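See the structures that follow.
Please treat every number below as a calculation from the coordinates, not as lab data. Nothing here was measured: the structure is a model prediction, and the numbers come from that model. Cβ atoms are built from the backbone, for glycine too; each structure is taken alone.
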Structure P
Amino acid sequence: MRIFLILAISLPCFLNAQINRSAKELAIENIQEYLVNKLFKDQPYKAVSFSDIKPAEESNKQISWTINHSFEIEETKIVADKKTALHKFYRFVFYLDSKMNVLKAVSFSG
């Protein structure tokens with residue numbers, strides 16, 4: 001009887017954690033697609049870190065979630081007839097709708 005009671009209490013916690021994990025994975029996929037296809041076309045992208053998804057504090061009704069993301073973009077520069085690769089570090093805040101689609105991205109430093 002105790003085992004059943006413990007399972008009944010813990011099951012909603014496990015389900016909620018799985019839903020949050022799936023939402024974050026979907027958001028990460030959409031953000032990576034947005035970066036590669038819209039912001040940094042034809043440049044190698046390397047994800048560094050993602051924060052947790054947070055409810056938006058904006059008054060805009062379309063924006064439901066925010067997530068911070070740090071990443072590197074490799075840019076090639078030609079200096080004295082030699083190609084050199086520069087790694088630029090970026091930090092962005094992505095604003096997502098309720099379906100985890102990227103609505104806007106804002107760069108920040110620090």
Structure Q
Amino acid sequence: MNINIKATNTSLSPSMKEYVQAKLGNLEKFIKPEDKIHVELEVQTRHKSGLVFRAEIDIQPKGQYAEARGNDLYEAFDLVVPKIKEQLTKAKDKKISLRRRREKVH
């Protein structure tokens with residue numbers, strides 16, 4: 001699993017990097033070793049309500065993408081992980097269902 005973490009308008013602390021890697025470790029059963037995971041953590045400073053923290057995950061070549069906003073980077077990342085996990089689960093279930101359907105036909 002190849003993880004690329006980008007921090008925009010903020011610095012990436014070692015604790016945040018470890019946190020991201022630990023949370024993405026829960027997704028290992030859905031992701032192949034050759035897949036690339038792009039994580040972007042952003043602090044938007046020019047917003048009418050003050051600071052907005054955004055996290056996004058993009059998994060290639062599968063094409064799954066999720067984005068979430070929160071009150072801090074940890075909350076935003078905690079909100080985006082279930083979204084991407086749901087997409088990965090749905091894709092895996094669909095793949096298994098199609099395989100089982102093909103086995104029934106033969």
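So the values come out like this:
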| read-out | value |
| --- | --- |
| For 0.35 (FRET efficiency 1/(1 + (r/R0)^6) of positions 24 and 80 (r between Cβ atoms, R0 = 41 Å, to 0.05), calculated) the corresponding structure among P, Q | P |
| When Rg/Rh (Cα atoms, Kirkwood Rh) is computed for each of P, Q, the largest belongs to | P |
| Which entry (P, Q) yields the derived value -11000 for helix-only ellipticity at 222 nm (-39500 (n - 2.57) for each DSSP H run of 4 or more, over all residues; to 500) | P |
